[in-house]
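What follows is a set of structures for review.
The numbers here are math on the coordinates, done by the rules we state, and not lab data. These figures come from a predicted structure and were not determined experimentally. Cβ atoms are built from the backbone, for glycine too; each structure is taken alone.
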Structure 1
Amino acid sequence: MCGIFAAFRVKDVESFKPKALQYSKLIRHRGPDWSGNMITSQDCIMCHERLAIVGLDAGAQPIVSPDDRFTLAVNGEIYNHIQLRTQFPDYKFKSLSDCEPIIPLFQKYDLDAPQHLDGMFAWVLHDKTSDRIVAARDPIGITTLYLGKSSKSPETRFFASELKCLIDECDEIEAFPPGHIYDSNSDEIVRYYKPSWWDANKIPTEPVDYTKVRTTLELAVRKRLMAEVPYGVLLSGGLDSSLIASIAARETKKAAENAIKSHQQGIDANKELSGVDTSGSLHASGGFNQLHSFAIGLPGAPDLIAAEKVAHYIGTIHHSHTFTLEEGIDALDDVIYHLETYDVTTIRASTPMYLLSRKIKAQGVKMVLSGEGSDEIFGGYLYFANAPSADSFHQECVQRVKNLHYADCLRANKSTMAWGLEARVPFLDKQFLEVCMNIDPKDKLITKDHIEKYVLRKAFDTKENPYLPDEILWRQKEQFSDGVGYSWIDCLKDTAEKLVSDEDMKNPKPEWGDDIPQTKEAYWYRCKFDKMFAGSKAAASTVMRWIPKAEWGCHSDPSGRYATTHDHKVDASSTSS
């Protein structure tokens, strides 16, 4: 992961360069390892803030093609870059960067190039010959990207990893839609990602294949262990992160064993040739041979207790961190600044993740695996129990996956990248989505006999060599903001109650239009957001609020405790919404 900023069709690019560098500096937290910039034509500049994960020695960006025609800035990871390189034996690659194959891929496929990428990415490519710029975002929107326009310079187009880079220049900003590509020749954004499950009204009928679910997720995790730096896993103790951690622990152990075996074979061969024992210490799998796991919560939080059990079971080196309510409240301004949202659910969950990310980076880790996406794919949120039919259950799953870039993907990306930590999400692998979004929704329904995400749990319920203990594999869903400690959300609501008056609620700001906060907590966050982003309507237009499906009779508070199926549900009538 990195940070990118680009401006195209700038009237005086040399004069604009100091501004561009300042805008890029605003996202240096995303790429603390190196900064690069390039004026690629008389009207285009591209800036890059690098976080080095792959190709450490020679992966600086922007990347320029051997003939100097194409310039590329990428934020992301391309997992199939080695396979892509073999398709272009005559291309003179300059580095081992996983991003460089995008250039020959674009030369061959033009706007269809992103269809051939397996990874998470946001990139901008400039063709000097035709003075054309092209930008693309990964299929689900794991990696953030924004497009900005200015009424003062209608022909100029701005691209940035975070909207804070665009506030001063743009009066129109949009979250670049996932699975789309922009072409300056047409000045249009078109969708390139067209999976079989995209039409929510096309209800699948394929019975679940538990083996396929399991093996496809294992492959997704294996691909995402591509790294030349220390990595770990976020472990909340819930089903999703625990499964990812379990698979990753197995894969890391295999990699270490294979590395030791290869190393020993090399030692034996060398001894035969020289008669000298050259054996010594070996650090397998990019510098370590045992997986590290990380958890955070208030003291005694449900997640911390469960995470400890999982870590002991799967054999990770576990790091359990706590935070206080005061530390959480104190971090809110920074969280909203980095998250660039006023959505209640996202802020609640992002705060502990933001605090944990800082601790992880301080421990020398630069990449972690995380469990986002599973709840949307399998209908894991407790309110899905209220679905009136299998068809509506599936339609809600599709819609939630399509909106992930406004919520969980945004949270996972920005709360970690605030500290230069990269989060990878195996559940949102294209192949895994293709398998699991085409399962007959009747198999996914929450019933009295089938707990939420039954399909996923059953797929990993292997009696021989089990992945998780039963008490974790079949543990009820906790939203992350609940699992870190129920008093966290209670504290947020209580604090908002003190700071926002009833009179404030009766008189929302006129500039909010129809987007009026419905709770004091939401009002509080919106005011913070407006203050940080100068009341920008363009910035506010990029936000979508996450709420359960009201027409299913769900409580308006997104906390899982308000779901009727929660083991420790609260009385909705006794709490403010």
Structure 2
Amino acid sequence: MPSADLIIENARILTMDPAQPSAEAIALKDGVVLAVGSRAEVAEAAGTASRRIDAGGASVLPGFIDSHIHLFTGGAQLASLSVAGFTGFERIAAAIRQRAQVDTSQVMIVEQAAYSMFGDDEPITRHLLDRVLPDRPLALFASDHHTMWANTKALELAGILHGRQVPPGNEIVMGADGLATGELREFEAMAPITSLTPTGGREMLGLAGHEPKAPPTAAERAVDKQIIKQGLAYCASLGITSFHNMDGNFYQLELLGEIEAAGELIVRGRVPFRFTPGMALSELEKAVEMRRRWHSDRLKADFVKIFMDGVVESTTAHMFEEYCTAPGVVGASYFEEEEFAAIATAVDRLGFQIAVHAIGDLAVHRTLNGYEAARRANGARDSRHRIEHIEVLAPRDLNRFAELGVIASIQPTHAPGGYYPPEPILSMIGRERMKLAYPWQTIRNTGARLVFASDWPVAPLDPLLGIMTAVTRGPVFAGAPDERQSLADAIAGFTRDGAYTEFTEANKGVLQAGAVADAVILDGDIEATASDGIDAMKVAATICGGQITYERSAA
């Protein structure tokens, strides 16, 4: 046996390989797994130059794969103030005012704002935010990043206090006085604000599939590249060795490509082509060009991302029945049924995987219909099309995931009653719909494939938090289904299932001889840890392609 570059021993290895589920040691060489087995067996691969890591009985897993993140946006927001979990005017205002003393940006951006953070009967308006910070521009991102609230100074600086025309599905909410209320719905409505940030909003362009209007300067490119590298380092610190980005454009791919060329792409990535409403099918030529230019084992552009609807919290997720708290309101889809069927058919014909954001039950139904139409037109193939989120599901569509081979891409931390409280979602959709909302195990029981992710920066990036939430979130009320996951399924959702979703299950997402050397060493035994304590565990080291990309200091 050739000498290994790195040996991890005295470990509790969960290989995710059914043929050899556990092991004591693993040897890595030249970016692949050389051997997995007992400590004595793997010791045969030790050479004088081999580095040996004693895991101290801690778990070693395949490197985490986060199948739904927004890398550039998340990296840009790492330094922003987060008000996650904050409630009440005084606490929120104090935190913002304290940060304002050291924040020198043109517009102060605050993250993770809850829709009801000031109180159930206190809507967030520019007037309320003026009370928080009256003398300088301020904007708050909702935790779902589909809504922003801005104060008067920010609206004035952005030139939208009196409103502005935005594409369908986006809205600058206007008040009875003819002025903007401060609520901005969806990406195009927020763009005038984000364009005032240090990055000029370039990190948000991929969400709408746009390119920078003017070529960024060398200095701007350097800033953006550093932000992406910070995002990559943060991923590595949490054990992530691969990510599926859910926004994309040529600019972001070029930056990632430059990082890869410099040998600094420490996390493998997939980036999509964004297909948006009003776009001609001929624009898919750009997706083909992306796929041609970026196809390495570190960076691929091999799928198409589409938004079908919005989110429940802003009543923009498309439902069959009205929202319980908003009579007559059902939300809307960005595409009519026949229109989406034509798009799905065209994308599928080009051999791309499709990922569609669909949260409301009608949006999910319309997406499944489009996938079925594509299969009917093009013939069945191993397309592995996916639906992102699936927060509300109509009973008629439950079995269609398995029937059509559609992957349910789930974000455990999004569900009410877990990381987020039950309200306001429970009141908005009601108990009957909640019985088939966030239906993880219910979908799994049909034989369909699931994959887990974070949707960072919408929710925290940490896969261990995602795993903990998946295994502990019980029924939201008596009589609701129990959607909790087994520990094995939850870990698979962030490893083996992620690899399957990206068509790399033959050599990724598992620790077996010949697989890529992507692994994470935890600071304890995950199987021996109480379910509700998994999120307190830490990553001791992350390895991508045989290289240590993160190592926790002893201190």
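Brief remarks on what is shown
- At a computed 22.5 (mean count of other Cβ atoms within 10 Å over residues 40-47), which of 1, 2: 1
- Winner on FRET efficiency 1/(1 + (r/R0)^6) of positions 120 and 392 (r between Cβ atoms, R0 = 25 Å, to 0.05) once structures 1, 2 are ranked, highest first: 2
- Among 1, 2, which structure scores highest (criterion: distance in nm of label points 7 Å out along Cα→Cβ at positions 224 and 336): 2
- helix-only ellipticity at 222 nm (-39500 (n - 2.57) for each DSSP H run of 4 or more, over all residues; to 500) derived as -8500 - corresponding label from 1, 2: 2
- When distance in nm of label points 7 Å out along Cα→Cβ at positions 200 and 320 is calculated for each of 1, 2, the greatest value falls to 2.
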